[in-house]
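The following blocks contain the structures, represented as structure tokens.
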Structure 1
Amino acid sequence: MFKPAEGTDEEVEWAASLIEKLASDSGFRVPLPLRAADGRSVVDGWTACEFLTGRPGPEGHWTGVLGAGRSFHRALRHVPQPEFLDRHVHPWAVADRVTWGEQDIDVVDDLAAPFSTLRELRRPVTQDTAQLVHGELTGNVLFAPDYVPAVIDFSPYWRPPVFAEAIVVADGLLWFDLPSDLVTAAGRSHPEWPQMLVRALIFRLVAHSEHAGPAGRAHSGEPDRYARAIEVVRQLARS
């Protein structure tokens, strides 16, 4: 499969080399990079990787997405933090920093109310477990009969793995009507689970606002989606 290279050549080479090292893990599949004859992973702004069999979740595969993410993150736990992450300024990087209180921004007017509520709900949490994680697992885990799940389109962040799981669940609350029992079950072993969900919702909200731009508008119904998700998180925090 061919796709335009994302990031600098240095970043693409780092990711390609990392994926090659992860390919031997039996808990998940990854698409091996296909290099040029001279070994380059980027040629004229393009990269290539092998095609993997499978259909993307998450519907019908919520526990599978989370399980694949955990296996993937276990394989990453000793990988050092790449310096280039702090240089990213794309909407998701801005959203990540805002989520963790490392940057302040204003969001589009349509999302100002839920953003304010989420910031009020946010409490300090520890990041002692921060490591390299995949921040976009929701639609990037493939499932196929007789195969272990495949993890694709690696989006690197340096955060606690439970935050990456919370993003999956937040996506479920926002766009897939994820049952409340799955929301609870997903974070049963994490004492700070409600706070991670608060941060995951901030992450999505700010990213959407950044994509809309200063004069932009939220998509129709989006403020209501956040209001409903926030209420679920409120109830979880009270339980």
Structure 2
Amino acid sequence: MNDLAIELRGVTAGYGDTTVLHDVNLKVGASERLAIVGRNGVGKTTLMGTIMGTTRLHAGSVWFQGQDISRLSPHKRAIAGLGLVPQTRNIFPSLTVEENLIAGLRGDASIEEAYALFPRLKERRRNGGGNLSGGEQQMLAIARTLMGQPAVLLLDEPLEGLAPVIREMLMETFDALASKGKHTLLLVEQHTALALRFAERVIILDAGKVVHDGAAEELLSDPAILERHVGMGLAEV
């Protein structure tokens, strides 16, 4: 297997004729934990969409495990091994929890794996997706994506709008997933302190460009970097 899970080469991307990302170069190693932080509207979600193929690539190329996937559809990228948990959660509200999980099954994945990861989903397996709490819906969205057995898991603000106890539980889940070494995790998150505790490496986006790329420990030991690029220190996030 290629040592690089994801590589962006000179990527300029956006929506329609609108450019959001500007000449982004990024390498993410296999099994790496990468956090992507920055102010609202700087291109974090666009970066995730560019990797998944849901935004328009104006220039450059996107590589997955050493293969150029720039021309692949989002569906084909999912089959190849990319999995995105979007901000919208993207579950089927009219289907039960179990039916949602079945819809995401691929290969030798097992629904029991999802229930082991999130026991609450097993308790609610006959409930409709639309009847779940926000935290339960996020658990379902994550579990459903994992049923596709992605090598790379893209998490776009998975903690948004959730209670602190649920946020902590999900971060523990992400840590457990990463510790198994089966997934590369890319995390976009506004709760920067939680993201830094989880990640090995952090990039900061500003105005569609990577303005900082370094170890999470560096930001934890020097909050001035965050203050300079994000406009707040760790005590505020």
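Given a computed value of 22.0 for mean count of other Cβ atoms within 10 Å over residues 131-138, which structure among 1, 2 does it belong to?
Checking each candidate, the match is 1.
Which of 1, 2 yields 0.95 for FRET efficiency 1/(1 + (r/R0)^6) of positions 107 and 171 (r between Cβ atoms, R0 = 30 Å, to 0.05), as computed?
Derived from 1, not from the others.
Comparing 1, 2, where is mean projected area of the Cα convex hull in nm², for residues 11-90 alone highest?
1
Looking at structures 1, 2, which one was helix-only ellipticity at 222 nm (-39500 (n - 2.57) for each DSSP H run of 4 or more, over all residues; to 500) calculated from, given that it came out as -9500?
Clearly, the read-out refers to 2.
Hey, distance in nm of label points 7 Å out along Cα→Cβ at positions 59 and 227 derived from one of 1, 2 reads 3.6; which structure?
It was calculated from structure 2.
Comparing volume of the Cα convex hull per residue in Å³ across structures 1, 2, which is largest?
Largest one: structure 1.
Going by mean count of other Cβ atoms within 10 Å over residues 19-26, which of structures 1, 2 comes out largest?
Biggest value here belongs to 2.
For the read-out distance in nm of label points 7 Å out along Cα→Cβ at positions 27 and 115, a value of 4.4 was computed from one structure; give its label from 1, 2.
Working through the options, I get structure 2.
A short reminder: the numbers here are calculations on the coordinates, not readings from a lab. Small disclaimer: the values here were computed from a predicted structure and weren't measured. Cβ atoms are built from the backbone, for glycine too; each structure is taken alone.
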